[in-house]
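Heads up, there are several structures right after this.
Every number here is computed from the coordinates shown, using simple stated rules; none is lab data. Keep in mind that this is a model prediction, so the values were computed, not measured. Cβ atoms are built from the backbone, for glycine too; each structure is taken alone.
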Structure 1
């Protein structure tokens, strides 16, 4: 029975996050109240408090979904040797691009609510999570078992993905997302010529 309760609680928690994300994107973090989140979910405000102590906690959990994207790639490297990392990098980037596109609302949340996101920097859990993922990426890029050229190309490819895909949904005008993604994939592949 505990497993069922945990699963239900987890799904309610995820539904809260999904609805909060919708509202934060529609009207902004500052203008969205916990009451509005509860109303859209069809639950009481007390039910929200069972899962999250505050609206800031909801924002933090949404932000940490992005950390999970990077952590997944880093976790894969723990089981690969240096040669396999270099060889598998282009394929991992394709997967990463897919995940970024699938989670573009989280990136939009950051763009549209920068002051609220900046305030998260004071949160101890955010600081610890942020420091962990930054340190792991630094150690990865500092790994002298990987050729320097490959490490530089890896860093450039991540920057290219983030900066170009931020343009999905407006910066590049009315260009369909699929077309932008196609060009991002091509640009990233150019960084890793077959050889």
Structure 2
């Protein structure tokens, strides 16, 4: 009779050595300064450095992007097989949820960013190089070290969701921004070793 490959003791030993990636230990970095639209920069509610830090501090929830393989049927006699045809990036709808501060700075930035993508008066579209940027999603350990990261390229806003307000609710207001990206790539743990949270902004 076949035996199980793993044992509970081995499982515990591996967890002690390698740890568990935790869903609440993450950090998001928008390259706000990388959005080259001069019109957007002139209307930012605060400086780009402050906004970049706000994105990192107040991002409450995010999704790690995925990949998808397309395939088609391939018939050999009476048998049907499936063969891959191409690979795609599941980065068309990445949801970012932010806690909203009383100055509404992040919401104001997202609104202006979307207006630069498509004018709310003329529907004129912005140049892709002016409105896109990179977004980095980082997985952290309990000490704040970056263990792995995913970088979204040619990222731009797609949906700025409705924000419900209610006199019967006593909770923080949250804004959800859905971003689309052309493609993404991830780092290896070896490449990320030694990086810490807020390294890009110089904060401890």
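Numbers at a glance
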read-out	value
Test item: FRET efficiency 1/(1 + (r/R0)^6) of positions 82 and 138 (r between Cβ atoms, R0 = 35 Å, to 0.05) calculated as 1.00, pick one of 1, 2	1
If helix-only ellipticity at 222 nm (-39500 (n - 2.57) for each DSSP H run of 4 or more, over all residues; to 500) is computed and equals -25500, the structure in 1, 2	1
Read-out Kirkwood radius over Cα pairs in Å, computed value 19.8, structure in 1, 2	2
